[in-house]
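Below: a set of structures, written as structure tokens.
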Structure I
Amino acid sequence: MITTVGLAPVVLGTVGSVSAAIALREASRILVYGVTGSGKSTLAARISSATGIPWYSVDDLTWEPGWTVVPVDEQRQRIEAICQREEWIIDSAYSAWLDVPWARVELIVGLDYPRWKSFGRLCRRTLIRMVDRTVICNGNRESLRTTLSKDSILAWHFRSFHSKRQRIRAWEANPAAPAVQRIRSARDVRRLFPETLALPPALPSIPST
């Protein structure tokens, strides 16, 4: 049980089915998962503001300056250090270490938006970041070159969309899985988690070394 900051009970199950009867205020370890461009980080930051639970940016944990990917073993160690704690929110989970948060998570919020919506949001976000020169992922910036490359975030959206969507739905249908709330629209977020819209998003926490 966590101490909430002005958060009323929000019992899940209004949209879709859940594998356990759990309220947002009762979850101390939360995984926000979804297709690329669905707004995972934004929702994780807003849940953090509403609950007081620290959230951690997976992008910051898995990328170094110069768009250098952190080795998988190191990624796993960083995620293990976070997931050993009693309270955390993470905004994604990679297949190479998905078993780490899975072993401890109490609530999975699955953002299962239509492709047109998530891809549209991703394109807008990418364009804004290129124009504004927004610093992301430990000092990196998106550029026209990275956006048009075969390994770009836009290409990754198409490669990973189906598998991520199927994973969310499989979790939701699995009675042995942690509690799962599948979100299919922004309206679902407003109805299920209204308190997350009342405060500005929290900044990501920096894991202690």
Structure II
Amino acid sequence: MGLAGTGPIYLEERDVAVSIDKERAIHKAAIQVISEYGFHKAKMAKIAEVAGVSAGSLYTYYSDKDHILDRIFEVLWKKDWAGLMPLAAREDLGPQEKLEAAIDLIFDVLTGDRHLIIVFANEFNNFMKNKEVSFSRHYTEFQRAFLSILTEGQAEGVVNPHLPGAVICDFILGGIRKTLYERVTSDQENDWAALRTHIKAMIRRGVMV
């Protein structure tokens, strides 16, 4: 599938900037096309057309659409992981504050792009199960950091000790993914601030003690 690389290596700084801009355009186009057609029906030619690049240029960067989606998820989880790691290590915040900040982090990464929410909700689980993916390290590290916050809370007696941390983690992440998807695919108003507040309230009442 050609998942090892993330694009060509450029020696000149100008070319590096061009390659980054082009990769971002490809990512944005792929997210849009996959959200509209679904992963299996999405075509590389359509992604190239929407991105405004030639098919040959697209294949210079990515061997196939599996490679593109893998890279998109890698960028997404790298952002989440990079934000959560220092948050989990902070000593000036309690577990509840860290959990609520983690919710904000997830929302900040996802809610800026309706198409990204759809792709994340529809494709992530199957892609994670069925493919050899390069983003799994960042996803695993994100889960580990999230679990460390829950473990800290259980040790301090503020998180329900009878609920396994992995179950809480899957429940929160899965619930956010499903809720965001339902909001952007329905006629409901996307009041992200209110939704954050509701999710945090549910965590306080259902996970905290």
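With log10 I(q)/I(0) by the Debye sum over Cα atoms at q = 0.10, 0.11, 0.18 Å⁻¹ coming out at -0.41, -0.50, -1.44, pick the structure among I, II it was computed from. Before the final figure, lay out the partial values.
Values: I: -0.41, -0.50, -1.44; II: -0.49, -0.59, -1.26.
Source structure: I.
Ranked by mean count of other Cβ atoms within 10 Å over residues 50-57, which of I, II sits at the highest value? Mind showing how you got there, number by number?
Working: I: 22.5; II: 14.1.
Once mean count of other Cβ atoms within 10 Å over residues 50-57 is worked out for each structure, I has the highest.
Quick check: -12000 is what I get for helix-only ellipticity at 222 nm (-39500 (n - 2.57) for each DSSP H run of 4 or more, over all residues; to 500), calculated from one of I, II. Which structure matches?
Of the structures listed, the value fits I.
Which of I, II yields 35 for relative contact order in percent (Cα under 8 Å, 6 or more apart), as computed? Let's see the in-between values first.
Values: I: 35; II: 23.
So the calculation was done on I.
Any idea which of I, II comes out highest on Kirkwood radius over Cα pairs in Å, for residues 42-113 alone?
II
Every read-out reported here was derived from the displayed coordinates using simple, explicitly stated rules and does not represent laboratory data. If you're wondering where the values come from, they're calculated on a predicted model, not measured in any experiment. Cβ atoms are built from the backbone, for glycine too; each structure is taken alone.
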